[in-house]
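Each structure below is given as structure tokens.
What follows is calculated from the coordinates using simple rules that are stated; it is not laboratory data. Please read all numbers here as calculations on a predicted model, not as lab measurements. Cβ atoms are built from the backbone, for glycine too; each structure is taken alone.
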Structure 1
Amino acid sequence: MFWLQPLISSFIGWVTTWLAIKMLFHPRNPIRILGITVQGVFPKRQRQVAEQLGRIVAMELIHFDEIAGQLKDPAMLSQLTPTIEKHLDNFLQVKLKEKLPVIAMFVSNDMLESIKAGMLEEIALLLPEIIHQYTDSLSKKIDIEQMVTEKVSSFSSDKLEQILGAVMKKEFWFLEIVAAVLGLLIGLIQMGLSLL
């Protein structure tokens, strides 16, 4: 029995750490035990965690100005040109003839190409300004901090445990192993001291 002391200490270290990790999420709802209210850390502080996470995401991770900058980037805007050109071709070759057949009869293909080229030039000049106005308007309406806070606050406790568990699974396992090893070492030290 004396030689079991390190194994028992190791087991106690592992169990207490496993229990501490479980108590991050459980119990989900407050429970009164001997006059003390017990509830998991994350379910109890979900709103505060959500607010802090929202603040961090908004200040450190996602800046609306960076997103707007990407949208205004000439290289990104040039990727829209084939779609715009295709739409203009369809309008000038098909819809114009359907909507204004008399005018379409007097307009040659060369004239349609000139009209298309002129429209593409105007759209190329207008598009950055439209995107600029749109992103400025959007930045006033979108509050990233509030969006993240509300989203995380609305997670069920199960969902929150699932997300954090998936992210921290290796770390939780590592903590349990370290606790078991420390328990074993403490047990060996105690056994060694008792032999002296």
Structure 2
Amino acid sequence: MGRVSDARVKLMKAVTELIWTGSYGSTTIDHICERAGVKKGSFYYFFESKAALAEVAIQSAWDEYRPKFDQVFSPSLPPLERIHCFCEFEYQEQLEMKRQFGHVLGCPLCTLGTEVSTQEAALRQKVQDIMDQSRLYFETTIRDAHAAGIIRAPDAAAKARTIYAFNEGLMTQARIRNDVEVLREMERGILDLLGVKSEEAVAA
């Protein structure tokens, strides 16, 4: 049973890496099995299709990733410090990805979601659901900042959608340009969208 379970995990890891470093369309089941070191018959033992595997894989990746967000956006931190920690976390992660794979990879959810949005309805919905969950971290932070009088954002959900869109756009630009330094604009951009001046950020 240990081997069977291990094969499933290897398939999930393989499809995640192949899609993130390449694309969903160019990744075949043969490629996935080869990367995972798993026979094709084992693939179909666990998953009926590439889309089914991808759906489970990105959910598993998010489940592993969520504790990092919990730490970065910890309520014990002041709201603007949470934003600073998030921006530094994103920069360092993309820097590590470039060292490991030779390219800035950007957001895996955005990369996958934009590619499959007109092709794989269930997979697109899974991407959307996870992105909605991650955006809530911004919404809570914005709500806390508003309550503390640091910013004026009575509609925290709307402001979070704007900031999340800015963040995804910047991550996409970093991937296109293969330049992680693009992400150094993230914190100042988010603070500008929140109406926070530089001196206010330092004071907060």
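Quick look at the values:
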read-out	value
Given 4.0 for mean projected area of the Cα convex hull in nm², for residues 74-129 alone, calculated: source structure among 1, 2	1
Among 1, 2, which structure scores highest (criterion: Rg/Rh (Cα atoms, Kirkwood Rh), for residues 10-49 alone)	1
Given 1.6 for distance in nm of label points 7 Å out along Cα→Cβ at positions 114 and 186, calculated: source structure among 1, 2	2
Per Rg/Rh (Cα atoms, Kirkwood Rh), the highest-valued of structures 1, 2	1
Ranking 1, 2 by distance in nm of label points 7 Å out along Cα→Cβ at positions 42 and 162, the structure that comes out highest	2
Structure responsible for 3.2, with distance in nm of label points 7 Å out along Cα→Cβ at positions 58 and 170 calculated and labels 1, 2 on offer	1
Source structure (of 1, 2) for relative contact order in percent (Cα under 8 Å, 6 or more apart), computed value 21	2
